[in-house]
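The next part holds the structures, each set out as structure tokens.
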Structure P
Amino acid sequence: MTTLRIGTRRSKLAVAQAEEVAARLVTHGVSADLVTMRTSGDEGAAADTSSQGLKGLWIDTILDALEAGEIDLAVHSAKDLPAEDDEGFVIGAVPERADPRDVLITREERLKPDAVIGTSSLRRKAQLLAAFPGLTVAPLRGNVDTRLRKLAEGEVDATVLAAAGLARLGIEPEHARPLETAEMVPAPGQGCLALQCRDDDDRTIEALAPLDHRVSHLALDAERSLMWRLGGGCALPLGAFASVDGDAVRLIAMIATPDGALVLRVDETAGTPEDVAGIAARALIAAGAEEILAEVVAG
């Protein structure tokens, strides 16, 4: 039986994701060993220390190990990936996507009109302020357990987490409501796992092929292509969600000012991920997206 070494971060969610992939591989006659490691992001490094910006902080050590041949594949939350793969790497498979939505989690059953919602995501902050006028958004960092603990302790009245992460950890908060795309467009790649390997590693590419879900892979390609066209790996107030129906790829995307005062939103359809990303990017740029992004990067 073929055995692959899977590189992953040490967080509970990252390990759960890697174990999910390992279990899928076993059903196709491939065993897997997990190799856990810490990234620069785990060590608290600043975004300007990474050539790929903020997103690169969460994958740098893993990619170094992959390049060196110390592991055969890396399992990433796709939303942690920069817009482009580094030279020499390829996404060998994208398993079927989990729920891509964000979830609003409140300490009490009802959200007060003047509630404080904790999030450090510019994308979530902007859409929350636009959807819920009157509330306050406060910074809230940490892993899922940490943020839920701070919520329970009263540091904030609510927070927003990814539905896929909660499900993979088996966490079901008492007061939780999924946010549909009309309220909250998810981050590019949210809910997807990206299985990355070396582009010349035919053995691993062949082993990963049965795990690839065509529709999910096409959707991720569209979302990453849009991200690349609008600035790559920065932590942008950008949301993108693609879906596939037959030969048509639909892409809902938004860019907003961090205060939620201006939200640019498009809903486009085309025949390929690249085409729909190009159409959506041009529409957002025509509406003023570049000015918003320039202010965010400068600020």
Structure Q
Amino acid sequence: MKHFRQLKHLPTHFYLILGVIVLAFPVYFALVGSTWDPGTIARGEMPLIPGRHAVENYLQAWRTGSGERVMGAPVATMMSNSLFLALAISVGKISISIISAFAVVFFRFPGRMLFFWTIFASLMLPVEVRIIPTFRIVADLGLVNTYWGLTLPLIASATATFLFRQFFLAIPDEMVEAAKMDGAGPLRFFLDIVLPISRTSIAALFVIMFVYGWNQFLWPLLMTTSRDMNTIVMGLVHMIGTGEAQTDWHIIMAATILALLPPTVVVIAMQKWFVKGLTETEK
């Protein structure tokens, strides 16, 4: 019976392993390509084992981002821009959303639900619809090619506000009344009760928002004209060039592997909190 149960799960494990292989092989291919010289890659003779040029390729990508055919920005500069963008978006979205949801749930004021449904309605508008007027406003404020212009229009999040609101609605009324009887004001209630029980939700949203900010392409493409302001995603696109013969694939693959590291570290480091935030309410 035990062996029969194990055999019953074989198809599931097979498809799981197959899915991992399909997803992981391009990453492995890029990792191997980042260790070979450009001539081997250009001739199509690259084997599926690492080469001997890893150190020089990664140092070249990190310091200059340029090869023999394409001039790019240093990966160190582009990754610092992406890191700032991802952190600013994550912290900004969570801060604004949790305060907005707290006000909507625990305060009674005229137009409270109107404001909430206005925020919620913005979920139905795709980014492309809002991006032209947003760009015009930011350009009129003189924020093009600045970190403020990159981050400010992206730190409001209707999705996070909605999720925090739903979480706060599940807080028992008895807890609110007990806090009032103990003399806790709104700020003390928010800091001592709401924030601690929301930490797993905050962690889960931080992971999602960090990856979202790190992978931003369209908005930085519109907001930056200086190479020093390029994010890593923009930089990879620019490094590819206009044709196969004008591409330094060894540098691009090294930059790609480096670009994968920060979001991977964040997801792995916060995996426990991320899963708990999605599966538990912790109340």
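Each reported figure results from applying straightforward, stated rules to the coordinates on display, with no laboratory input. A quick note: this is a predicted structure, and the numbers were derived from the prediction, not measured. Cβ atoms are built from the backbone, for glycine too; each structure is taken alone.
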Query raised in the report: Can you tell which of P, Q yields -10000 when helix-only ellipticity at 222 nm (-39500 (n - 2.57) for each DSSP H run of 4 or more, over all residues; to 500) is derived from it?
Result: P
Report task. Work out which structure the value 3.4 belongs to, where distance in nm of label points 7 Å out along Cα→Cβ at positions 65 and 161 was derived from one of P, Q. Result -> Q
Report task. Taking Rg/Rh (Cα atoms, Kirkwood Rh) as the quantity of interest, name the structure among P, Q where it is greatest. Result -> Q
**Report entry** Parent structure of the calculated result 32, given that relative contact order in percent (Cα under 8 Å, 6 or more apart) is the read-out and P, Q the choices
**Finding:** Q
